[in-house]
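Before anything else, here is the set of structures, which you'll find just below.
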Structure I
Amino acid sequence: MRKYLLYLSLVSPLLAVAQHQIKGVFSPANAFKTTMLYHLSEGKTNYVAYGAVNPNGEMQIELEASAPAGMYRLVYALPQSENNFEFIYSGTESVLFNFKNETGVEFTNSKENQLLQSYHQLMANAQNEFVQLYTQPTLDTLNYKLRAQKIDSLQKAYERLSKVTLAAHFISATKPYIPSHIETVSEYISNLKTKYFEAIDFKDPVLQNSNFIIDKFLDYVFRMQFSEIPSLLDYQSNIDVVYKTLATTEPSYQLTTLNAFRELLETSGDAALAVYLTKTYVLPLARQQNDTELITTLETFMRIALGEKAPNFVLENPSETSNVSLYDLAGADSYLLIFWSSDCSHCLNELPEVHAYISSHPEKKITVVAIGIEKNPAQWSKTILPWSEFTHSIAKGKWTHEITKTYAIQSTPTYFVLDASKVITAKPYSLNDLKAVLDQK
């Protein structure tokens, strides 16, 4: 027994040393409250731990000794898709960083992340120096060759430095197009675009378990446009190229990646492109793989996406005898749909403000359709009495009513702004967002 205890006393310090931390300082400190850590593996985002941010902006997450090396994502605010950064955990050292709202993340410990970060910084500078040559009245051929050689040398140096590391996968895949001879600006631009994805191995599991490929897609779709005023068709054409690059990967990976790209386009406000990507590629892939849950999600997204005509419905109001539908309403320059509930405190605070705004701006010709998602019709009838400027409808049964499913209502109040033709033009998140939209009408 004593030998066993002695063995534990000798081993326990080693176990403690084997544990590492994810530790950072956020600035400004008062802008951050919590963080969540995820491990990215096999196309899945696996929750690891939660870490609070203290008043000094400091956070720390202790990793288990068994935590696998690989790609991790730290979320620091909502929405998660927009407020996160990814990093490499080598399994051999802690990851320390500073994060500033203005400049993003800087790693102060973790050799692989520091190596990758320095590579990106130096390569970006070298590429900018090269591109600047094309802005000169005449092309300096000597400097052209020297700067192209500098890019090539940097790439090779970092590939050597990063051998047998996870960072090597990203450095190799980021290798930029380097002209082998002097090219005109039009030749360079053409090759830059056609060879954009050449360095990427889309089957590489390390790349697949990160945002790298999706970030590259986003960059390609929006930056590889060289006309003065790119059209929607130009962007759609780039999405077609993006789809083709995934042709050699598994259909399940294609679906996961393109759907994540769709979500990114949606949250960034590029609804027309998100709808095109969904209709042309994501939904057909989901149907091929019989992913019924995703099919429902995608069909709902397209039904209420910006630029789509709002789904029609009958206005149910016990005080009205005629069955008027949304499409029957006429005479307004725009329409505002409000999904609310008489037992929702936020609704009871916001709807009077909306009513006051509409009453004081008759010149805007805005018709408000307020849909009460209710389980108590009597309470609803009393609550709506002061809001005479609204057109009222009730959805009895609350969340089970068909209209809540059609419009994918998950919280109240929810706002939809429509134009005169009932096309959805905005989906403001808050009352202030709504007022900003209506001010432009």
Structure II
Amino acid sequence: MVAIVTKEIRVQNAANFISDVGTNSMYLFIGRSQQWPSSDSSIDTPVDKALDKQTAHQRMVAAKKLASSDLSHSVPRYNWVSGNTYIQYDDNTALAGTQYYVLTDELKCYKCIIAGPGASVNKPTGTTTNNIEADGGDGYRWKYLFTLGGVQATKFLTSAYMPVKTLASDDGSLQWQVQANADAGAIHQIIVTAGGTGYTSAPTVTITGDGTSATATATVAGGAVTGVTITDNGGNYENATVSFSGGAGSNAAARAVLSPKGGHGSDPINELSGFFVMTNCNLDGAEGSGDFPIDNDYRQIGLVRNPYNHGTTTTSTATTLNANKSLSLSSVSGTFTADALITGGTSGAKGFVDSVSGTTIRYHQDSTTGFTPFQGSESVTQTGGVSATISSLGDPEIDKHSGQVLYLENRSAISRATAQIEDIKLVIEF
């Protein structure tokens, strides 16, 4: 059996994910304060196995809740560059992953409807909302789709990806006019598949199908049909055939390129294969009243869906969550430091320090330390003669192994600081 998963189901899965964030609790989390086993220049590759997800829970430091407005359908970004050759739209071609659309430096997005005979040298600039742009002189004809707004560009535009949306209502933008004026079933291109022979004049072009009004004329050179020019795009075609008659020749053939359902520009998400989702989350210093510590770095970012509050089965809804256990200390001698290994004098418990704030230590345990709990009133030590007495034990705000880890990304160390904002963008392909 031979089968495919179509672009449409991938786009729908992306849409479902964005919708899910609006109805469930999705958190971006950071973790892994220690360097990678070999070095920070040799980053571990995450694997979709239970152990990797369990370890991510254990080393989680803090989490921040995402809103649906923090997500966007996205597509690969292809900048218009003079001298590049672009792919024209064709209903008989798998277009995803090809450069059949561009983004200009004015943040205008265009779809290539007709490609020229060579490279594109004239940047598209028009904003026609009810047709495709005229030939700019290089043979290329583009369909203006939208211009990225400031918020879209700030939150979701990167060097590799750009946001895309389909409007559900009139927001006063040119994009809405493009969508509303899209010509369903219009024919903008006819491709000659056989030139035929013996033509002494241009044959009559006849377009037949389930739409109406499309007309075209043929061009002849050397006794063969070399091109077909659309004179009326018509509309409402879902099927169309092209035939030639007259001109004293024979055997010319061509096919009509049908516009996507709804017409070019009616649904940018589907037209541009928007089965990527980008998330955007800003981490602003020690936000959440210190939930995100600033005295250590992190190397792992992930998404966890519907975690519980610690010790409950209640789904977390707080804006930020501290994911560390903590120790309140007294009789401190020396200075406890981030990333150090601490040991309980009576229990023998071990843990890695994630943050130190005054006389409070935040820490995590993993398979390398074991999971023996620290005890109240016992001593705790760090290499170098640092010691203290545990006054009390603190729990994390998030239940450490609750929720579904949906995404893991390992990186080199990302340092934090009080006045620093980390703008974290994750791209997920469906």
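Read-outs: derived from the displayed coordinates by stated rules, not from any lab. Model, not experiment: these values are computed from the prediction. Cβ atoms are built from the backbone, for glycine too; each structure is taken alone.
With distance in nm of label points 7 Å out along Cα→Cβ at positions 145 and 217 derived from the coordinates and found to be 4.2, which of I, II does the value describe?
Structure I accounts for this read-out.
Here's a follow-up. Can you say which of I, II returns -3000 when helix-only ellipticity at 222 nm (-39500 (n - 2.57) for each DSSP H run of 4 or more, over all residues; to 500) is computed?
Considering all the candidates, the number was obtained from II.
A further question follows. I, II: which one has relative contact order in percent (Cα under 8 Å, 6 or more apart), as calculated, at 19?
For relative contact order in percent (Cα under 8 Å, 6 or more apart), the value 19 is produced by structure II.
Output the label of whichever structure in I, II has the greatest value of FRET efficiency 1/(1 + (r/R0)^6) of positions 265 and 313 (r between Cβ atoms, R0 = 35 Å, to 0.05).
When FRET efficiency 1/(1 + (r/R0)^6) of positions 265 and 313 (r between Cβ atoms, R0 = 35 Å, to 0.05) is calculated for I, II, structure I comes out on top.
Sticking with this one: Here volume of the Cα convex hull per residue in Å³ has been calculated and equals 225, so which of I, II was it run on?
The structure behind it is I.
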